[in-house]
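Each reported figure results from applying straightforward, stated rules to the coordinates on display, with no laboratory input. This one's a predicted model, so the numbers in the text were calculated from it and none came from an experiment. Cβ atoms are built from the backbone, for glycine too; each structure is taken alone.
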Structure 1
């Protein structure tokens, strides 16, 4: 199974499109005023869909950046405000947090090997062996 995309709600289509373009995503679908899809430099996709109102956001959107501090500085120079600056976390990631125009939480991070292989990752071979018994 592959994850195709994540779609989040937006209140102001044009404002949200401009925000995600400034964030560095390339817009690949434009169906105003309801839906837009974007692509990262490595081909993952992300979408926005207009909604009448937003509930309390419970989703956090994570975008990995190899040069996190430089990316944050560039985005701040472009007028994007951050809630937190790049900070090393106890789980081995470096993160900076912000919100999109609709209030969706965004985390720009660098995880390196800890993104997929943290020290506490479940050992798949142990799980498979346990399932055989």
Structure 2
């Protein structure tokens, strides 16, 4: 099983080896997709966790108990379908092809499983239908 989450670290726990613990104690594979961390300010990691579903849940619980804020990626990358005008401005900038245009309906599709929260789409959206809390 794979799950993409955003870990938010307060400054006081930035140096705790949370990722190492998740790998070692819960046998999880961790793929860091994006990181922005400053020791004195804290920061965020966009990570993909891969492993047994129960181990992923237990690892997330441990991270939360350690003081890490945990949200699912799709809860921090917001796409307002009602506001979206399906212009496709975001498609060519998406490095993971998470955004595509349906050739039959000309409607935008957003595959959160491919998204790495890079923010390129949000920067170019003319109607601000995409926002990223990162």
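Listed values, structure above:
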| quantity | calculated |
| --- | --- |
| Source structure (of 1, 2) for Kirkwood radius over Cα pairs in Å, for residues 63-102 alone, computed value 12.7 | 2 |
| Test item: Cα extents along the principal axes in Å calculated as 55, 32, 29, pick one of 1, 2 | 1 |
| Mean count of other Cβ atoms within 10 Å over residues 87-94 derived as 15.5 - corresponding label from 1, 2 | 2 |
